[in-house]
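Some structures to go through are shown next.
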Structure 1
């Protein structure tokens, strides 16, 4: 079975190790410092304890493993050094990737041009807080002026729209971020 292990999973920069685990705890994995080098390892549990003996190459390591809070998370002591790890099997990793991709970005939606037109007026500035339904930009399309509003509350973080410039359908005109009270859950 194949596992993907990330040491210090809360740090995005931590390396992800890929293990193939066979019968009897035999493992094959790419060396983190040189992914082209495959290492063989063996791991055996000391009966009646959370202690494991890990043999990698000619070296023997003492590993204490206890489940941590969260799916696939472990608190480890590797030769006395504390390490947090997350170990996922292939199926769980793929499901998590698909779920993350489906969720997408959170927070207030940017204000976008509903059709090609000309930016007539921008009614907000970077740093302004806006309410749901508040007009933020006016675009002229088909000889009519259309006031475009924020769908939800937020703070203006960028204004790609420039008065007097043409815009295309779907072009972002005003970017918003959540208000601090929303980020903290209320």
Structure 2
């Protein structure tokens, strides 16, 4: 029997961090399933999902916890996926505009009001090409609840976008076949 685990990993960025975690997973008979990892500032941060034989789960978690001595903090949780009957509809939101505090808060509050689940969110700040002003970009994959009024959601997002002086698009994803 396999034990699925979801982990967060964070530590001062340096070569070899991914290898250390991968080596421990493999040493405990585990399988690396998926991950998202990157350097943010001077820190390395990641999330990953692995499977390990159930009888080796505790030993793997203990070994990962011991990485704190090397400056790497790992938190592992048993993955307990929920199965949706038909799965939610999906959409993608993209946003671009001059950076300012509160953009993510305002947009995420509108999404929450409509019962929308943020499944993946990627944001970045960069310099605008002509002015050099800080430019904020966001892209999120969304899970829409059954019966979600996409037109009302789009209207709410467009109102916020006008207030924040950003461009926002919301597009439904076509179902996977």
Notebook entry, point to check: One of 1, 2 was used to compute log10 I(q)/I(0) by the Debye sum over Cα atoms at q = 0.14, 0.21, 0.23, 0.24 Å⁻¹, for residues 20-115 alone, and the answer was -0.71, -1.27, -1.37, -1.40. Which one was it?
Noted result: 1
Notebook entry, point to check: 1, 2: which one has helix-only ellipticity at 222 nm (-39500 (n - 2.57) for each DSSP H run of 4 or more, over all residues; to 500), as calculated, at -2500?
Noted result: 1
Next item on the list: Work out the source of 1.7 here, i.e. which of 1, 2 gives that when distance in nm of label points 7 Å out along Cα→Cβ at positions 4 and 36 is computed.
Entry: 2
Next item on the list: Looking at distance in nm of label points 7 Å out along Cα→Cβ at positions 68 and 108, point out which structure of 1, 2 has the largest value.
Entry: 1
Notebook entry, point to check: Here relative contact order in percent (Cα under 8 Å, 6 or more apart) has been calculated and equals 23, so which of 1, 2 was it run on?
Noted result: 2
Next item on the list: Check the numbers for distance in nm of label points 7 Å out along Cα→Cβ at positions 92 and 124 across 1, 2 and tell me which is largest.
Entry: 1
Notebook entry, point to check: Hey, P(r) over Cα pairs in 10 Å bins from 0, in percent derived from one of 1, 2 reads 8, 28, 26, 26, 11, 1; which structure?
Noted result: 2
Check: If you work out mean count of other Cβ atoms within 10 Å over residues 52-59 for 1, 2, which one comes out largest?
Finding: 2
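The numbers here are math on the coordinates, done by the rules we state, and not lab data. Owing to the predicted nature of the structure, the values given are computational and were not obtained by experimental measurement. Cβ atoms are built from the backbone, for glycine too; each structure is taken alone.
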